[in-house]
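Since every read-out is calculated from the coordinates, none of them should be taken as a lab result. What you see is a predicted model; the values in this text were computed from it and never measured. Cβ atoms are built from the backbone, for glycine too; each structure is taken alone.
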Structure P
Amino acid sequence: MTPREPAGPGGPVLRVEELSVRYPGRDAAVHAVDTVSLSVEPGGALVLLGESGSGKTTLARTVLGLPGRNARVTGRIHLGPTDLRALTEREFSRVRGSRIGYVPQDPTGSLDPLRRIGPQIAEVLRRHRVATTRRAARDAVPGLLTAAGVPEPERIARSFPHELSGGLRQRAAIALAVACEPELLIADEPTTALDALVRVQILDLFGSLRSRLGLAVLLVTHDLAVARRVGGQVAVMRTGRIVETGTTDQVLSRPAHSFTAELVAARAGVRR
């Protein structure tokens, strides 16, 4: 199987089975992720919900092939029919950006502050051979920015990241992440630094991308309001394990696990 092999019909885009991630500790290994299994369907969304330190970001970065130094990873991760854990780093580098897009919490994590937005997106198109010429890549940029909800795309393409608002930077980062129409988009706390209105707009953009591209979304958050807005499925994580899964409405309205109930009650208390 090659890294470019697409997902088979009728199967999940992402399938994680019995995944564990451990790091060496002073006295014993630290289990950041402990025997986690999950899947995301084409056009579907799975929200990883949990407190800081629950392992949700480690899980997402492990799917990206970036668990960090000294990580001991066991279990299986498939993107369609492709066994991601069997890939070399060179093969995985071709998967990132083409078949898996990534939106970090801080868009400066994916945007080069010293380069204009347009050339950064064009470079991704050329690197993954979506556009075969520099002109074709350059001409595709405004349409990608428009699809990400960016106004005045030609002007934004000529701008440096520091010249944009936080919301526009995040939209540019999303345009970069989906430029090659990946099968899976991983977003790690993508709205934390944004104000309420822009947060809603960004989350709704993920919904439109799911509908338009059949994109599967794995979204990491600690915020119940974000989880509700995204919808789809939710997996609640605590100390490296998934303690409850189900539809977002089912889990957050009628939690079955005591920890989920505590999260919901704490959120309700903050809102009062």
Structure Q
Amino acid sequence: MTEQPAFVESQIAFLNDEWRDRSEIPRIFSKESRLTNTSRRDVTIHNARLRDEAGDLDLDGSGFVIAKHASSVTDFRNKQVVADDYFPEMRDLILRMTGAADAYPVQFYQVRSRHPEHFFDAYSLYMHCDFSPNGWSKLARSMIRSAGGEREYKDEDWDFSLYNLWRPVGGEVQKDPLVVTDASTVDRADIVDYSAVKDSDTALAAVPMYNDRQRFYYVPNMQVDEVLVFKQMDTRKDKALVCPHTSFFDPTAASDACERESIDIRMVCVFPK
């Protein structure tokens, strides 16, 4: 790896402040709607490896960690291979990391590149959360059923957390890395639901508005045997709730840097109360 800076200065797009306390929700479903509803902010993005080396990252506090894991999978665009081989690998990893009673893969996943076939397969260009915190436990049970889970998990007996497991494929990340927000610096009041479709209030996810208390981190030169694991939802009140995230332009990247390709999958974990 090349020498890594302690931080980089860049810009990140956040939901416009005009959406704070409004009754309707924004819609982001295309490049045009993204540009209309978000604005770029100048930010400092810190090197997560330095916090990792200091032992200062955990899934229930900062909400993200860097894990070492060499996958047996090489063809991440083969859906059957991902389902049969990669999902079990990531399930074992998240169970070891969290001590959860069980874990279920979210069936929808994405392999992202600079030139995708669809809008939502591209690198994200605005800070976002994968799902809405509102109604999360109901959605968690639906995801578990879709994954083939037969056990009934009642709210009074179980808590549900959602983790994103993100890794580069094909080579190290040389440009357009992922940036995550330290969950301990996220104010729940700054997170607003939005719809990913044009004419409906379905397909809800969430986007944060900028707050100068927020702190941002990335993993320089991330390798294919590294996984950035970060929190996306949690019903446990004393744990990190969410790490909003996006890609960003790294001004230190070489002019001839390779395009980034990555896969992110999600795991629902269950914990007895």
> When FRET efficiency 1/(1 + (r/R0)^6) of positions 143 and 231 (r between Cβ atoms, R0 = 30 Å, to 0.05) is calculated for each of the structures P, Q, which structure yields the highest value?
Replying inline: Q
> Where does the value 14.2 come from, among P, Q, when mean count of other Cβ atoms within 10 Å over residues 127-134 is the thing being computed?
Replying inline: P
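Out of P, Q, which structure matches 102 when volume of the Cα convex hull per residue in Å³, for residues 167-254 alone is calculated?
Only structure P yields this read-out.
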> Just checking, which of P, Q has the largest value of relative contact order in percent (Cα under 8 Å, 6 or more apart)?
Replying inline: Q
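To test your reading of the models, identify which of P, Q gives 16.2 for mean count of other Cβ atoms within 10 Å over residues 47-54 when calculated. Intermediate results must be reported in sequence, preceding the final value.
Values: P: 20.9; Q: 16.2.
Label of the originating structure: Q.
Can you say which of P, Q returns 0.90 when FRET efficiency 1/(1 + (r/R0)^6) of positions 79 and 175 (r between Cβ atoms, R0 = 30 Å, to 0.05) is computed?
Numbers: P: 0.90; Q: 0.65.
Working through the options, I get structure P.
Just checking, which of P, Q has the largest value of FRET efficiency 1/(1 + (r/R0)^6) of positions 111 and 247 (r between Cβ atoms, R0 = 35 Å, to 0.05)?
Result for FRET efficiency 1/(1 + (r/R0)^6) of positions 111 and 247 (r between Cβ atoms, R0 = 35 Å, to 0.05) over P, Q: largest is Q.
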> A value of 0.00 was derived for FRET efficiency 1/(1 + (r/R0)^6) of positions 31 and 135 (r between Cβ atoms, R0 = 25 Å, to 0.05); which structure in P, Q was it taken from?
Replying inline: P
> If Rg/Rh (Cα atoms, Kirkwood Rh) comes out at 0.97 when worked out from the coordinates, which of P, Q was used?
Replying inline: P
> From which structure (P, Q) was helix-only ellipticity at 222 nm (-39500 (n - 2.57) for each DSSP H run of 4 or more, over all residues; to 500) calculated, if the value obtained is -3500?
Replying inline: Q
